[in-house]
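Here, each number is a calculation from the coordinates, and none is a lab measurement. None of these values were measured; they are calculated from a predicted model. Cβ atoms are built from the backbone, for glycine too; each structure is taken alone.
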Structure 1
Amino acid sequence: MLELLWEIHRLRSTIRRANQVRHFIGEHHGGVPYSVWECFERELAAEPCLTDPPTPRQRAIVDGMVARREAERKKKA
């Protein structure tokens, strides 16, 4: 039971950190915030977890988000 509680705490901390990083990236522009996000992604990728392939709907949502981000970057450049 303690292991389960610790895992819940650890995952909640990870989500809180992701939210902080997301807000930071949204408020600031430039190279530093993106390097912070890349570091977070590496740490998240190293976390033990079960992964399922994304559904077609999930993939479409992610692809749309990436396309919007790229369009925003091109407008600012």
Structure 2
Amino acid sequence: MRRSEFERAVADEFGARGPALMTDLVLTRVDGRTAAQAVDAGFPPREIWLALCAEMDVPDARRHGVGRLEPRRRN
């Protein structure tokens, strides 16, 4: 997962709450950092995404493959 995919996934899943969750919610799976702090500390975006999902009880079906853009269609 790239950082841009992570940011899209957060926006898609959490909407307007996303920025607050990124800066306020402490995630135990990334050493007690917020998601924003974990990004700054160099944690892999996928690890942060999964930690955020676990903390917010996001169903497994919505955790994997999110944030990716749809492939361009070839004519």
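By the measure distance in nm of label points 7 Å out along Cα→Cβ at positions 21 and 53, tell me the structure among 1, 2 with the highest figure.
On the way: 1: 2.6; 2: 1.1.
Ranking 1, 2 on distance in nm of label points 7 Å out along Cα→Cβ at positions 21 and 53, first place is 1.
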When percent of Cα pairs over 16 Å apart is calculated for structures 1, 2, the one with the largest value is 1
Calculated from one of 1, 2, distance in nm of label points 7 Å out along Cα→Cβ at positions 13 and 61 reads 2.7, and the structure in question is 1
If helix-only ellipticity at 222 nm (-39500 (n - 2.57) for each DSSP H run of 4 or more, over all residues; to 500) is calculated from each of 1, 2, which structure is the one that comes out at -14000? 2
